[in-house]
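J.: Next come the structures, one after another.
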Structure 1
Amino acid sequence: MPDDAFFEVVLRQRACRSFESDPVGDEVIGQLLEAATHAPSAENRQPWVFVVVRRDALRDAIGAIFLRAWDSGAREHSTGRLDERLLAEVDEGARGGVASAPVLVVVCGDTEKSHPQALASSIFPAVQNLLLAAGAVGLGSALTTLAVIDRGGISTLLDLPSHIVPMAIVPLGWPSRTLGPPRREPFEAKTHRDMFGTPW
């Protein structure tokens, strides 16, 4: 018997880039990170490292790195590729929305615990668990990777050792507006039966 609550969380999960300023307590963050660490990883090496950023100056500095990456070519790349509504949402996030979240979780990979080719496949399941857990408790969140284009800037800002590499930043906070349903193509459009080209 499927767990309806699980599917409800999965099917409504979507990005939030606009947040209330209300704080998110350590107990809630701990619950989300516990969920994140129950993700699978190659050889069960668990190479994830989380830096929970609440300090205003650090969040602002991360936001500045995000905006610099957006204005230095990412926005131009996305124009015409994203529909206008999504482009406006991402633009809003780049121009302070993401940095306004009361918590930024910088998700890093420990290169001493994972083969380089397996690192991303070990880190991003943990990120997905984090996103789903946030949705389950009513928090808004988003998978963002734009700021980590400047890995050196993020690493310097957070005093990361050389073997710890930032891979994603997940803003967390109470949404400032109601999130609509996620826009997804039907799974049938992406699925083949037995061999490519045979419709589901």
Structure 2
Amino acid sequence: MKRSAQLKRDTRETKIDIKINIDGVGKSSINTGIEFFDHMLELFSRHSKIDLTIRAKGDLGVDHHHTIEDVGITLGKALKKALGTKAGIRRYGHCMLPMDESLVSVALDISNRPFLVYGVDYGKKKIRNFDPQLIEEFLYAFVINSGITLHVSLLYGKNVHHIFEAVFKGLAKAVEMAVGIDKREKGVPSTKGLL
């Protein structure tokens, strides 16, 4: 069974095209027009081993918000589609990710009950012209559309770049664990028989 998908989202604000292969090697080709965001998505691909192609054109002259949110929506839907019935997956994933002086905890459940708990206080600093506040918007859109329960917590850290690099790498490793195949699991990992 090939766990891959391609999805497009076309609105008056954005045009998004995403290809995803869960069983990849971490190859990516990403262009959203937002360099820091591209870098974070490349890290996600590399460390989750998910092959990812993202092309996004948005109204960046207005704000980064629409592009980042719509990438989250489309990526979430693409992941959900690629997972199919979710038969055989581990379902749960977690990671404590250090990045120099920063430490982030990420835990998730591919439950089909989307929820985000976001505890990342970074002092509201910007990274050049990028507003890290939009990362929460991205994660919210991603979990709502993928059906993931996600908890992200900053335990400590000072450098805002390191903090968000730890967030994306931690998310990647938790997703890699959760989408992995458990050979002992013959069906959907739930007593309900459905996720």
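Bear in mind that the values in this text are calculations on the coordinates, not laboratory data. Because the structure is predicted, anything quoted here is derived from the model rather than measured. Cβ atoms are built from the backbone, for glycine too; each structure is taken alone.
J.: Computing distance in nm of label points 7 Å out along Cα→Cβ at positions 27 and 83 gives 2.5 for which of 1, 2?
T.: Answer by label: 2.
J.: Between 1, 2, which one scores greatest on Rg/Rh (Cα atoms, Kirkwood Rh), for residues 147-186 alone?
T.: 1
J.: Here is a follow-up. When FRET efficiency 1/(1 + (r/R0)^6) of positions 43 and 155 (r between Cβ atoms, R0 = 30 Å, to 0.05) is calculated for each of the structures 1, 2, which structure yields the highest value?
T.: Top value of FRET efficiency 1/(1 + (r/R0)^6) of positions 43 and 155 (r between Cβ atoms, R0 = 30 Å, to 0.05) goes to structure 2.
J.: Of structures 1, 2, which gives 1.0 when distance in nm of label points 7 Å out along Cα→Cβ at positions 3 and 35 is computed from the coordinates?
T.: Traced to structure 1.
J.: Assuming 1.06 is Cα Rg over 2.2 N^0.38 Å as calculated from a single structure, say which of 1, 2 it is.
T.: 1
J.: Let me ask you something else. One of 1, 2 was used to calculate FRET efficiency 1/(1 + (r/R0)^6) of positions 11 and 59 (r between Cβ atoms, R0 = 25 Å, to 0.05), giving 1.00; which?
T.: Traced to structure 2.
J.: Quick check: 35 is what I get for relative contact order in percent (Cα under 8 Å, 6 or more apart), calculated from one of 1, 2. Which structure matches?
T.: Working through the options, I get structure 1.
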